[in-house]
Structure 1
Amino acid sequence: MPTPGVNLGSFLYGVDATNSTNLRPWFQSCGWSADYVILHYIIPGQVQENVYTTYAGDGGRWGFDTNRMQSGQILKYSFTYSYDYRQYDTVWYTWTQP
């Protein structure tokens with residue numbers, strides 16, 4: 001089940017637990033199209049990863065699959081996105097593994 005974040009006026013974000021082994025942080029623009037979206041994330045005990053996301057046209061979301069964590073661990077994540085030839089960074093968000 002999706003866990004959407006706050007609509008900040010221009011995009012939505014969240015983390016889906018896609019199956020028993022993967023998490024999918026996602027980004028969805030509202031009324032505009034991103035040129036690309038980069039996910040920055042930190043899993044406890046690991047270094048920060050910076051990866052280009054893929055676009056899922058059916059849901060209009062950009063996302064990237066990563067491994068699930070142990071219950072109670074906190075995923076930290078943010079996005080860099082491009083719109084109209086400009087690049088923007090979001091703030092950092094958190095998601096707790098149930």
Structure 2
Amino acid sequence: QIPIITGAEEYASYGLIPAGAYRNREHFKAKVEIGKNVPQTIDDIIHDPQTSGGLLFSCDPHLTDTIIGEMEKKGIGAKKIGWTTKGTGRIILK
């Protein structure tokens with residue numbers, strides 16, 4: 001579950017998507033696979049360029065809870081949204 005700002009899906013459903021989202025989608029299409037069950041609005045939101053930085057990073061699975069706890073102590077919202085496996089080096093959103 002990727003955290004989404006309240007109202008973002010509604011606005012995305014109206015087609016209120018910045019042009020940069022389409023450029024991002026094109027740029028990352030070889031590295032990001034969007035599952036068939038993912039709504040178009042979510043696809044649009046995850047490619048939105050307005051966030052300016054570090055939204056996704058990976059860590060040792062044994063450190064996940066510790067890292068999230070430390071981030072929350074500093075008032076930084078954090079959430080585990082997936083895991084890594086051996087594979088193609090692509091991000092797969094299901």
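Key figures for this structure:
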{"read-out": "Computed 24 for relative contact order in percent (Cα under 8 Å, 6 or more apart) - originating structure among 1, 2", "value": "1"}
{"read-out": "Parent structure of the calculated result 5.4, given that mean projected area of the Cα convex hull in nm², for residues 16-71 alone is the read-out and 1, 2 the choices", "value": "2"}
{"read-out": "For -9500 (helix-only ellipticity at 222 nm (-39500 (n - 2.57) for each DSSP H run of 4 or more, over all residues; to 500), calculated) the corresponding structure among 1, 2", "value": "2"}
{"read-out": "Entry that produces -0.38, -1.42 once log10 I(q)/I(0) by the Debye sum over Cα atoms at q = 0.11, 0.25 Å⁻¹ is calculated, selected from 1, 2", "value": "2"}
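A short reminder: the numbers here are calculations on the coordinates, not readings from a lab. Predicted model only: the values in this text are computed from it and were never measured.
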